[in-house]
Structure I
Amino acid sequence: MKIPFYQIDAFTSRMFSGNPAGVCPLESWLPDETLQAIAAENNLSETAFFVENGDHFDLRWFTPTDEVDLCGHATLATAHLLINELEITDGTVHFETRSGRLSVRPVGPRLEMDFPALPPEPWPPSADLDDAMGAKPQEVLGHAKCIAVYENESEVRALSPHMAKVEALPYKGVVATAPGDTVDFVSRYFAPKIGVPEDPVTGSAHCVLTPYWAKRLGKDSLEARQISKRGGALSCRLRGDRVLLTGQAVKYLEGVIEL
């Protein structure tokens with residue numbers, strides 16, 4: 001069996017930055033253990049698999065160790081593939097996922113993703129979190145992911161978390177965030193529990209961050225940057241119970257997986 005495989009850098013306009021995602025178009029679903037094995041072999045933060053289904057595409061995402069409920073950069077990568085590489089459509093793409101229907105539409109050279117807003121709730125401070133991150137946050141919130149809010153961008157850049165301690169925390173991952181120097185807010189995301197020590201750019205985290213920063217800064221449209229080593233840029237807009245995340249993507253690799 002031959003499966004097309006694409007690697008696409010998401011949330012960036014240039015190759016070798018942003019977050020690389022694997023994307024595999026399928027004619028029908030393979031066994032879950034095969035999908036997980038492909039994702040582990042790719043060793044990217046996420047590999048997306050999709051199957052055409054009438055007027056939409058069924059979409060699933062796998063890290064090297066787990067299937068996840070929501071992934072922004074691999075959704076952006078999949079939409080980029082369908083619209084700009086395979087040219088299956090030049091309009092809005094609809095995906096059915098574990099997080100419901102997600103839609104992506106072209107806006108000039110960029111793509112706008114319609115995702116659920118996930119406002120975080122205050123969580124109690126944790127000495128274990130402080131120890132794992134190596135710096136005490138000003139505020140701790142969460143919505144599945146833990147949100148650790150720091151004073152400024154420099155503090156987030158300087159973080160050097162102890163990954164074994166982060167993995168031992170009772171969260172899927174930890175998002176460190178702060179006001180940005182040149183954008184509204186910055187972030188980094190650490191998720192060793194699901195096989196991703198530091199994710200380059202995390203769309204799903206911005207479903208949580210956007211409602212928080214929109215309320216804190218008093219505006220619904222924000223510019224964000226994830227300040228990992230590769231880095232990536234997102235425009236974020238809060239619209240009721242939805243978050244619109246806009247970014248670009250670039251194809252890096254095209255090949256074939258032979259099973």
Structure II
Amino acid sequence: MQIPIYQIDAFAARPFAGNPAAVCPLDAWLPDDVLQAIALENNLSETAFLVPLPGGGYHLRWFTPTVEVPLCGHATLASAHLLLNRTDCDHDRIAFETLSGRLDVWRVGDRLAMELPADPPAPVPAPEGLAPALGQTPREVHKGRYWLVLLEDETAVRDLAPDIGAIGRLEPGNLIVTAPGREVDFVSRFFAPGAGVLEDPVTGSAHCILTPFWAERLGRERLTARQLSARGGELVCEHKGDRVVLSGVCAFYMEGRIELPD
């Protein structure tokens with residue numbers, strides 16, 4: 001049995017930047033253990049699997065090398081890029097049914113925009129072990145789906161060398177660090193050992209938390225952002241009440257086929 005596989009760099013204008021996602025279109029669902037094994041073999045932050053829905057649109061699921069996750073922005077963007085640019089799709093909008101509900105992706109000029117659920121973080125006391133994990137004391141600590149830590153400035157975010165094992169012990173083991181940006185409104189990095197990802201290059205789900213956090217702080221709905229991983233990536237973020245709209249570009253990298261045993 002063979003299934004197609006594509007690799008697309010999301011939030012990047014060229015290959016070898018942004019966040020690589022594998023996308024596997026399927027006619028019908030394979031067993032979950034097979035999906036997880038494929039994601040582990042790919043060893044990317046996420047592998048997306050797509051199955052067409054009878055009434056139009058697609059059922060979309062995301063797997064890290066170790067777990068299925070309820071939300072993944074960059075693999076959603078990559079999936080839409082594949083459907084809108086490498087298939088006979090004659091629409092400018094794609095609807096996905098996911099564990100996070102319906103997610104729409106559409107063209108905005110040369111970019112793709114996607115609407116995701118907002119996750120406004122709340123201020124919380126710093127958990128035990130956070131400062132040692134960071135190697136410094138954060139200015140503020142907040143929590144949504146993930147921990148969010150405010151650092152002093154962009155340099156502090158860029159130069160951070162955290163203890164990844166210690167972050168993994170801060171349930172749920174996922175941590176955003178952020179600060180005001182020099183050339184963009186805010187910068188960030190995202191560490192997710194709890195999901196089997198040491199540092200994610202560019203993270204849509206983290207910006208579901210970051211967007212309402214910075215929109216309230218800066219008093220604006222529309223913001224520019226940069227994730228300061230080694231690969232790096234840029235996003236435009238809009239706060240729309242209980243939703244956020246994230247937009248960016250994608251770069252096509254690879255096409256192939258997976259051969260599965262009978």
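With respect to mean projected area of the Cα convex hull in nm², the largest value across structures I, II is given by II. Here distance in nm of label points 7 Å out along Cα→Cβ at positions 54 and 174 is compared for structures I, II. The highest value is that of I.
Every read-out reported here was derived from the displayed coordinates using simple, explicitly stated rules and does not represent laboratory data. Note that the structure is predicted; figures quoted are calculated from it, not measured. Cβ atoms are built from the backbone, for glycine too; each structure is taken alone.
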